[in-house]
Structure 1
Amino acid sequence: MTSGMRWLGTGLRVAVAGALLLATPAAAQDAAAPKGSHALALHGKPKYGPDFQHLDYVDPNAPKGGEVKMMAFGGFDNLNPFILRGQAAAGAGLVFDTLTTSNGDEAITEYGLLAETIQVADDRGWVAFTLRPEARFHDGTPVTVDDVIWSFETLKEKGHPLYRTYYADVVKAEKTGERTVKFTFRGTDNAELPVIMGQLPVLPKHAFANRDFGTTTLDPLIGSGPYKVVDVQPGRSITYERVKDWWAKDLPINRGRYNFDRIRYDYYRDLDVAFEAFKAGAFDFRLENSSKNWTNGYNTPAVQNGQIVREELKNQDPQGMQAFAFNIRRPIFQDRRVREALNYLFDYEWTRANLSYGLYQRTKSYFANTELASSGLPSPEELKLLEPLRGQIPDEVFTKPYEPPKTDGSGNIRGNLRTALGLLKDAGWELKNGKLANAQGQPFRFEILLVQADMERIVQPFLRNLERAGIEAQIRVVDSAQYQNRTDNFDYDMIIERFPQSLSPGNEQRDYWESSRADLAGSRNSIGIKNPAVDKLVETVIAAPDREALITATHALDRVLLWNWYVIPQWYDSVYRVAYWNRFSHPAVAQKYGLGFLDNWWVDPAKNAKLADSARRTGP
């Protein structure tokens, strides 16, 4: 399951396309929890027992206070992150609590948040949550079972379409006690459902009595989370304030977390302008996703004198797939040979050496940086899943380890060009007078849609190689609102897409790949896949009875996706490169998954005073 499930409105596609998006794993198989459990350990036992005092990777004595200024890209017109319409504001999820919560130490364990206890049926046919009696919304109203049931039904009916996918196998939500809600499932073979229901955001029913949940709003919503909205400058900035009397602040799962008094996001429409603004002190923290900036852009006095700190923080996060994604709803991309041919025209080795400064690694799996990534030839266990699909899936799945086309990095792609033109000819495209055309004389022409201008430097060399093959391709850069609208409605030929993954894929795979999602606006099936074999493998992943079966099924799915050439893979990284003004401290023990800046860092009073004094003397 991916982190996008929790806060759909934070902009799954509008997030910087070149970024290596974070996926916080939170689901797995063999769901089982004893009656009244404080946590749902999906493999083995929870790391933290019922009497734990705080997470290992936080400082429980971290000081509260201070304001942090962050950067957001594009704009926003909505404070409801749970619907398809509009662009939700950055950080909108900080306002709301869920029944359970994951942590940065464990990939597949959930702890009670709004829920005091969790109970899962022996056959995994239902899950029940008992709410904490002290749970309150920001207006002081208790969080009730009625709120939970209303949230579930409303999200399924009026929320983002993804919720309908996630909750499709939940047949009933009912009140079974004063503080207990029970969710009953359609079957017993979807082990992820207890976790999915634990991640249900609980909203105040009474606050929506006189408003339409499905419409956008710039009025702050009432939640029960650690922050509330205190200032909105539409499209320009949004400020959150820590809820001083937050009902959950003393829970062990929250000690040492949410330390900033105020969090402000300022919006920028140009990433180069944003970078210069950071170096000038306009905002505090930057996750650097540009290899060019990281290598050459920080040669400034503020870095040299220690006012700005740069760190490389290792992580164990699943990296998913970042790639040029074909929209195979378009006729020109429906032939697999065409998609394979265009893979031969992307010179990754030259791009890495000349544009990425030797950083990053080539992505060779939809589940990169995890044991879920396929490699080599299929195992005997995988073949049991793949053999019944022979004839429906590419023959290469059985005979060749997947490798994206390679070059020598010199920029000379003559060999790859010949291979590409051969594949295109087999698919009915001929190169005549320097232009590629089909039998009807129609040119091979398409557009690459971008939301950030700085990705043009990556795309332009690809366009030059396409031109050598007689293909007319162009770049179109649009603002974030237009990009969101066009991608929600699949109005593009090709985009740069990221498919974030977790250590335990499950129901979200339906939204990525299944036929039923291909024509549903707002789904994450951005490629437009309608492949019965893929559908079968997705359901096999979801129904996997144990970890070994899950790995096997995911390997099989990965192979079929890769050999269908649905994308042109780009790169990933296992390091967070961060830069920040030297006024913060973070725990000595790093969490395994995720960065955690807004979660467990804090404003260090001594560093803050020193930085302020330095700024007075020298300027930023």
Structure 2
Amino acid sequence: MSKGKIKVQTENIFPIIKKFLYSDNEIFLRELISNAVDATQKLKALASIGEFKGEIGDETIEVKLDKKNKTLTISDKGIGMTAEEVKKYINQIAFSGAEEFVEKYKDKTDANAIIGHFGLGFYSAFMVADKVEIFTKSYKNEPAAYWSCDGSPEYTLKQIDKKERGTDIVLHIAEDSTEFLEESRIQQLLDKYCKFMPVPIKFGTKKIRKPDPLGQKDEDGNVKMVEVEVDNIINITKPAWTKKPSELTDEDYKEFYRQLYPMSFDEPLFYIHLNVDYPFNLTGILYFPKVKNNMELQRNKIQLYSRQVFITDNVEGIVPDFLTLLHGVIDSPDIPLNVSRSYLQADANVKKISKYITKKVSDKLEEIFKKDRKHFEEIWNDIKVFIEYGMLTEEKFFERAKNFFLYKDTEGNYFTFDELKEKIKDKQTDKNGHLLVLYASDKDEQYNFIDAALQKEYKVVILDTPLTAHLVGKLEQTYDKTKFARVDADSIDKLIEKDEEIPSKLSDDEKEKVKNIFAELVDKEKFQIEVISAGEKENPVIITRPEFLRRMKDMEAVGGAGFYGSMPESYQLTINGNHPAIYKLLHTEDENTRNTIAEQLVDLAKLAQGMLKGEELNKFIHNSIEVIEKAEK
């Protein structure tokens, strides 16, 4: 037996490990099982080149919980260690055995399959344990070794009698970490970090129902179902992303989605299988979910793995921001781990991976658009927020996506921009040569304004996401002499001004008189009043919100309007001087009646914009009843 001091640069590194080295103490289980996977993969690699000639046998890694003795044990049947290797790999902190192994055998075998990223992984055990023991026997014909440490630099190393090849690591769980003595907690961590590791991992047993192996039948003649106890293997060793696309069916991809998100009730719309080995290594499957307007709820659904070891579900800095709305898995040994986001953004491989994924997403969307336009239109409502977000945040994606971005009109027809332009250019080009794209954010709420546009045979498209205000601004910068205007931003004749003018039925004095009547009914600081000449069938009074100001307010709601987003509310009250109701109001001598008519017209305009609420709405209802009662008399 020997005793000694662990070689570290500080007198006691364990408090540092416990408090600062890892952001979350639960990571210890991933690290220890990753080491066990390493040991198993090393043995298989040596066997493949003839350096190990024995039987590999059962390679299952086992996690055992002993609540009574307050221990958690991780056992593997892998390569094991000699006493000298324990000294080398355990007692010299930060020496990576996996890295040395890869270097030694890189020309002989696929040693890159070994997880070698975690460096100090073994010592993460001391984040939850006040004592750690190692029982290990090498595949070499040498005695087994025992090592123990109580969290100080002092360790014990001695020879023991252990028959089976492999390593048992026993953690004596500390008093402040007893949560890791709960079976449900360990199961949760195994599901989170080890669900797709490449070596079987057993955690206890479970009961399942299966046909009676003796073939006994029930009274209906069917083979009885019996309850049997089997090993609880917690992982899928060959998940879908590690296979070739040619080996998978659509159902396989859907089943893998259910494995990733067992609580999800929606099936993905479609998927992309990533598989590239040059100039970087990347595999994975990305799914397009139905993207809701509340984008924050969609994030952190892409899981990052390194050779099937779960790293994180926060991939910011690794993929472009808009791609964080996707779901799925990416697996790459070329993404540096446990580093800052700013470092990731500057890393050359990360940049290449990000560009590659963006291109694959663009290719997939364009492929569906070109090959199955009907299907693309059917799923448009479920993916448009994602596409808009990408167009606003990634210029290269915008250049591709603007060609398959769809504009749906109020009748349910879909158009690309070029198709829409061809449809509307004759009628919706104003006197200054600008093409006006009219849009609505809510077909029902803005129906009154939509109807006015349709009466003139104009086309209105639906743009109704939280990103619309940002998007239309970018589209105006992209398409020459094109303007976007929400259909309720002004009177239809003001939105698309033509050369021909409708003559006014009111004199200048009468216009001024009408303005004065209505000025008494609204807040002068919020409302600008104008009298225009429109057709008799146009509404007598409309209230609109200037396009620029409304856009700024909408942009402010999702960020990005700056000073303009905090400007006070402003509205335009537009009076159609040619409408019979205005003529009647102007020539009503009774002031009370005149004011009542004017007030009703203003309230109707507010109602059309959803601005009439509470006490004002109640008053409007009572006034309307009075008008009806007077009409009946």
Relative contact order in percent (Cα under 8 Å, 6 or more apart) derived as 8 - corresponding label from 1, 2: 2
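Out of 1, 2, choose the structure whose coordinates give Rg/Rh (Cα atoms, Kirkwood Rh) equal to 0.96 when calculated. Kindly include the intermediate steps, with their values, before the conclusion.
Details: 1: 0.96; 2: 1.16.
The read-out was computed on structure 1.
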Label whose coordinates, when distance in nm of label points 7 Å out along Cα→Cβ at positions 200 and 352 is calculated, return 4.6 (choices 1, 2): 1
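Consider the structures 1, 2: one of them gives 7.8 for distance in nm of label points 7 Å out along Cα→Cβ at positions 256 and 592 as calculated from the coordinates. Say which.
On the way: 1: 1.6; 2: 7.8.
That value comes from structure 2.
With helix-only ellipticity at 222 nm (-39500 (n - 2.57) for each DSSP H run of 4 or more, over all residues; to 500) derived from the coordinates and found to be -7000, which of 1, 2 does the value describe? If you can, show how the numbers build up before the last one.
Numbers: 1: -7000; 2: -10500.
Considering all the candidates, the number was obtained from 1.
Each value in this text was obtained by applying a stated rule to the coordinates, not by laboratory testing. Predicted, not measured: the structure shown is a model, and the values here were computed from it. Cβ atoms are built from the backbone, for glycine too; each structure is taken alone.
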